[in-house]
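Listed after this line are the structures, all set down as structure tokens.
Every read-out reported here was derived from the displayed coordinates using simple, explicitly stated rules and does not represent laboratory data. Quick caveat: nothing in here was measured; it's all calculated off a predicted structure. Cβ atoms are built from the backbone, for glycine too; each structure is taken alone.
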Structure P
Amino acid sequence: MKVSIFEVSGPVMIGPSSSHTAGAARLSGTARQIVGKPFHRVTFGLCGSFAKTYKGHGTDCALVAGALGLKADDERLKDSFLIAREQGLDFEFYEAELDGVHENTVVMTFYTDDGKQPEIIGSSIGGARIIISKINGNTVDFTAQSCAAIIRHQDRKGIVSRVSGILSDYDINIAAMKLNRSNRGGDAFCILETDQPIPAAAVREIAAVEGVLHAQAVNLENLEG
């Protein structure tokens, strides 16, 4: 049986629970990177155990902290509400009901400055581990255990190959690829997990590829202390 050291000793963090605080901060921090643009409001739809115990475990403070870009071991996590208000970030919590999801699941809706409302659904599954299961309605399977390029693009021949080439030009190795498409020839959603962080310049080149509708990077250095 394989047992992670994080399941034995737990992560470095502020707060009483790895799943309800460290995992929550990592969830919203990952979502913040996926959104990748300024936002002035975020709402958190809490499911299951999150909805019942979020105040006692500091889940609410952790979610706001992650949305602000604070890491799970940041001592300012407990003051995230105050920091958010100082920075002009509005936030709200509500109870949500979703079928067939982990009990520690949250629906995060970001109100971006350009008038859009990207929605990301994710779960904290223990030991500060997370899984992002939906991005704007697209079913995904992203654990944020590695850096990744997250791309929405037209389902056309050659696009993934060109994106892979750009990453290679930056000496970035692709560790895994997950592709989901709504229908043949429609929109596709691709997650390219990588061994190295993805610089902003590479993301800009990927976004400029014909047929790429949106590109964003998630880098672990922005999530871990």
Structure Q
Amino acid sequence: MSLAAQVGLGERELVGIVGAGGKSTLLLGLGRELASAGESVVMTTTTKMGADQLPSWAVACRSVGEVAEALGFGRPVFLLEDVDTSKIVGAPAELVDKVFAQMDAGYVLAEADGAAGRLVKAPAEHEPVIPATTTLVIVVVGLRAVGRPIWEVSHRPQRVAALLVCDVDHVLEPADLAALVAHPQGGMWHVPETARVVVALTGADGPAASEVQERLVSEPRIERVVVVGRFGT
């Protein structure tokens, strides 16, 4: 099954990808899949990414006009503010909203969170940076965090521990990952009320994935929970 089908993409979406454990891989994999299918695709980040993750198969653009021109030639786009030898500086959320508003059809995919390469995270007050008109939020969680202590696999481990009411030496279980995703100050933090929510579990399918899925199936904000592959560290 395609990634687009797994996460339930509609005909026109602004997708905000948050969480930890494989956001960039999911962003680029989904973008390449859609572009290969002939769809209009704009990829971006509203935070920062490693410069080595800028895809060579997409056109780097810095304005609505540049995006429109590249899409007019059938090229996938990576929207950014700046790039140097180490980092891509992402586009402001307002610019992402503007690009999406001017697209008659197609997809804008925005990595809207940072996690320093970790498998799970709890956001700070100012995170994630989700564009206001986002139609679908994908919350990414790394299954390989199960069986490992919070301090080892978490971005902002003290915040993770606080949300789970434990200490940073606590060894994570599937129930903890589900609780972190569903927490209003965890995976649901700053998710627009009008956006649908999908949880993407990265890593090998198995008992841990099944338990997380079972625990989240009744959450009213979550449309589906899927395992999308061996992404993340």
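Say we calculate mean count of other Cβ atoms within 10 Å over residues 41-48 for every structure; which of P, Q gives the highest result? Structure Q gives the largest value of mean count of other Cβ atoms within 10 Å over residues 41-48 among P, Q.
As an exercise: distance in nm of label points 7 Å out along Cα→Cβ at positions 105 and 121, calculated from one structure in P, Q, equals 0.5. Which structure is it? Considering all the candidates, the number was obtained from P. For the read-out mean count of other Cβ atoms within 10 Å over residues 65-72, a value of 16.1 was computed from one structure; give its label from P, Q. Answer by label: Q.
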